[in-house]
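Participant: Below: a set of structures, written as structure tokens.
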Structure 1
């Protein structure tokens, strides 16, 4: 097995949304090797049952364990809120597991926000994970949650920066469920892709919180604490796997990383 510091970081999501986290990690930790798995054959996870999300997440985790990852980042809010404990068990005691919810909650409790909105998939919102975790650590704040199930398929199909996406975003964010907020948690790693459109809807008067930089910083602290940060001067290799090849995934990945990427189809369920 590789030395702990040079082992890769595994990242997985239901599709291309986790690329927002992978990009933030790459920018903050450019020497780390990254193995990314997008389960494009089964997206979105947000409309799946807990048992199904656990099944998909633990099988991907098994693959990342076999690839000798030192850390696994669950770059999916639906998997983070429904399958975190099972992923930790599958990963075993020698691999660290990070989800994308706890770092954001820790960030929120250090702020002065009083009325926090959360948008995410049905699966994430139905678990009340953000509400419960924030209220456990910080009393006296309002946490208003709303499911926005059309946003993931909209983004995966490439409907961004156009009239269709603007209409869907406007329809969701105009609802009373999240009115009067001072901050908005993007409770799905797909949503930072449309962060600018969301900002424009609010006329830049609401703080929009996406997970990428927060999770990347949390990962950096973990690597340093455990003395497993890759200190090589070479840029880390990035490997991208998907369970179903989609043209738009490759386009987005190329746009995020500003380079050609190798994309390999890998069916873990055959």
Structure 2
């Protein structure tokens, strides 16, 4: 690979080595700008080429998924529109996938996912009103043994599956909060209930940014890494990670934290 710039062929070669293959569901988290120095400097062409290569490798039976959360709507009166509401601080490539023709989006005003391909409906339609847990896109990607493709970011800093496992393992520092939020249904604004697994306000929670969980992940499972551009790209099985993560929470319910919080308002 030329150190001055990377090419479309480089992208294809790297993604193939990382396990992007025919029929696979691929969950993409990314910051393409960190790769730098693509042979075609046009931003739209850059994103189009990455998506085209992933789509070609997975074929008609595969599915591309990306986060399209809009957490900026939380605790506001701004209606969530499935088609028009942009994702927020998720990355330009995720937003490109959300807006791509044929893309489908799961219905949650704060935590949603967009998908293109054979199982897009299966992953995004008729989902729970919870952000995480059973019958959410995260649960369905685990069931599909999706490949998480992390482009130019550290995997531990982009992992949303850990919050799904926190939910199903019942970590004590979170609780299910009910929100009433305006959403657009058939052109009309309706106020509906949605749920998130949030921290207790008074808990002195110090996150370790998934260091503990990822440091032990490779003891049993595979985290692939390949250079691309001026950065690295990674992949791992979402099912493997969920299995590993669940075991770690079973061993230590505070594994997501630097240390168990001293202030525990959930104690009786």
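Each reported figure results from applying straightforward, stated rules to the coordinates on display, with no laboratory input. All values reported here derive from a predicted model rather than from experimental measurement. Cβ atoms are built from the backbone, for glycine too; each structure is taken alone.
Participant: For distance in nm of label points 7 Å out along Cα→Cβ at positions 78 and 94, the calculated result is 1.5, so let me know which of 1, 2 that is.
Facilitator: It must be structure 2, since only it matches.
Participant: Given that helix-only ellipticity at 222 nm (-39500 (n - 2.57) for each DSSP H run of 4 or more, over all residues; to 500), derived from a single structure, equals -8500, which label among 1, 2 identifies that structure?
Facilitator: 2
Participant: Comparing Kirkwood radius over Cα pairs in Å across 1, 2, which is largest?
Facilitator: 2
Participant: Something else: In terms of mean count of other Cβ atoms within 10 Å over residues 206-213, which of structures 1, 2 is highest?
Facilitator: The maximum falls on structure 1.
Participant: Suppose mean count of other Cβ atoms within 10 Å over residues 38-45 works out to 13.4; of 1, 2, which structure was it derived from?
Facilitator: 2
Participant: Of the structures labelled 1, 2, which one yields 1.00 when FRET efficiency 1/(1 + (r/R0)^6) of positions 166 and 238 (r between Cβ atoms, R0 = 30 Å, to 0.05) is computed from its coordinates?
Facilitator: 2
Participant: Related question: Work out relative contact order in percent (Cα under 8 Å, 6 or more apart) for each of structures 1, 2, then name the structure with the largest result.
Facilitator: The maximum falls on structure 1.
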